[in-house]
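Have a look at these structures, which come just after this line.
Computed from the coordinates by the stated procedures, all read-outs in this text should not be read as laboratory data. Just so you know, these numbers come straight off a predicted model, no measurement behind them. Cβ atoms are built from the backbone, for glycine too; each structure is taken alone.
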Structure I
């Protein structure tokens, strides 16, 4: 048999969304994550509207729908001829509705974005100080406490009556303490996350699923990997890509024509300045050798919640140690559903499905083997920093954005190599 892939697109309330799959003409999903930034996700879906059902005020089935109060739920199912298994690929909130209608042909393009992007526009808190809490506890304070610092996280109820608690899941083993002795305020919640919270833990954070509780209210799910940026074994889903001619087991194929390598100089750091919110809280760490070779490539975080001088110094040192080496590394590769169907073994079905998953396909280890023109075979270890999923009736194309594996995770005992893996 072969690995089959099917899609389901629903739009509506979180408790009872409407299946719009039969109307889908094309779909593009773009998701990205990285350390020290808020992960982002967006889906653009073009729907056939030949019957006018979606035209606002046109008298059709959905003519009076308040589109901006709706959620979008995209799901993929895979099978090898038996029962299909599904996974969530994108959940988001409608932010744009574009009707194209010339009187003969009509389409509607829906754009949805992730809950962190929507919620981040909420007014930011103002605090006199912050008690010492773990990073995940502090993150919960900022996201969930309506009375905390005068802020409320605003997100659509998606047909319910209230928002259930934000479900934060730390899939790593790090969770450093955070605090502030100083008064702080931020214009928006996104500013609080981006300027102070996330850099305090060098976190990788992104939105995943939107689920209905038993009462029909939405629960927004978020994943974090603070401090070490390495998923624990329970949440690891390593992927291996080989040329189609040498596939076996759970390995996946990739398209040589769309495989790209580049130097990682855009993320190179030779000097890092980090400041906590207590007296004398600035540490600047430079790599003198790298500054001499590559010039001064500086990052600065002035409002972190790191607890003391040791934590500040460790963070600034960590940044230049991790990101101070110029590397020529794979930066993108593409795989299609048709390639997986015709070339991959059935044993690769779960790997393909996990690659599509919003929970399991991001910030995971990738091993890729290739042979360049006139060159010997090479193998590199990468990490998935983002993906673009383009879906049409003809095929599904998944393009992965890759970073260097060694730079973007902490040392794993009995797996990583000394002088390659990063200890911090």
Structure II
């Protein structure tokens, strides 16, 4: 197969306007003067098709490789693309070509998109970016990303973003929302995603709900939901497998939840197992939490040593569990809240009496959540004191000498051990 000729983006525009190229000399316009055929070439640089004086009423672009291609004018409807390769394709408004057949797309970017949505079903791209666009359910359903899907400064009003049944077993690397606005609710349903990320998204008295999803990393950064709630229903966390999901320094192959610089009126969990999930938080305000048939995260740590935030969050878990009559969960969350508060006092370097009290309570019974540890401490301490008292009070007992009387003495005094532990013992 012969190698393809390489031309610049300016040369490509010249061909579109005149149908010919001077250097190297080549004719692309047919003898009738009504069609231009451009094929088997490589175009370097960015090609912006905005306001050109096209040299023919019909233009066919076949087997052409583009690095950057931008559709920004209605006259693009006169151009047909067949079997091309486009690394980055940008579509502005409703500037759609006559045809886009069997074309390989790297990144598809839709800016202020107002065109029909059905045409996008055949535009399968490695990554799709939608910017400054009002997202409808139809547009969301007709997007076909292979690896990444991003919404940048978009308005999502009452949108249900549901995974297409054709790709039910396909795992998306990244699903991202940044800027824009969410009104009348946003539901993300049925997706298998390595990384879901919200970045500086305001919620206007509404909600965001994830349901029936498989996720590796969930990041909420700058989520402004002072009068809104965020809920998770039947969300399963799995380990990440792709490099794209682990490109952030915060993430790793293990599941994680990150909440930073966010204000959320209410967080809800419904039928989710978060017992093996690590959560990191920083500069957050959460009004209340609600758990239905769910577990709390395995561990919560701050990103900026603000352990008070961790203590407050576990305190919310404790309050909700106690209000629902879940005593065991309430005790566990109270212990975690007190441990985080002890870390907070250690970082502050103050209230040394409280720090000593909390540390002793943690060592003895894990703040009342582990009665086996408390029993072990009681028995161990009592046994040590009992042996010490015997060694001091009875000269027949020697730690360095054992004779025939030692076993009988040990058996005799063992019967007194439990009585020794009681403050109401009778024997001397």
When distance in nm of label points 7 Å out along Cα→Cβ at positions 44 and 100 is computed for each of I, II, the largest belongs to: II
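If helix-only ellipticity at 222 nm (-39500 (n - 2.57) for each DSSP H run of 4 or more, over all residues; to 500) comes out at -3500 when worked out from the coordinates, which of I, II was used? Let's see the in-between values first.
Details: I: -3500; II: -8000.
The read-out comes from structure I.
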Given that relative contact order in percent (Cα under 8 Å, 6 or more apart), derived from a single structure, equals 17, which label among I, II identifies that structure? I
Name the one structure among I, II that mean count of other Cβ atoms within 10 Å over residues 60-67 of 19.4 was derived from. II
Thinking only about distance in nm of label points 7 Å out along Cα→Cβ at positions 172 and 348, which of I, II has the largest value? II
Value 21, 35, 23, 13, 6, 2, 0 of P(r) over Cα pairs in 20 Å bins from 0, in percent was derived from the coordinates of, among I, II, structure II
Given a computed value of 18.5 for mean count of other Cβ atoms within 10 Å over residues 180-187, which structure among I, II does it belong to? II
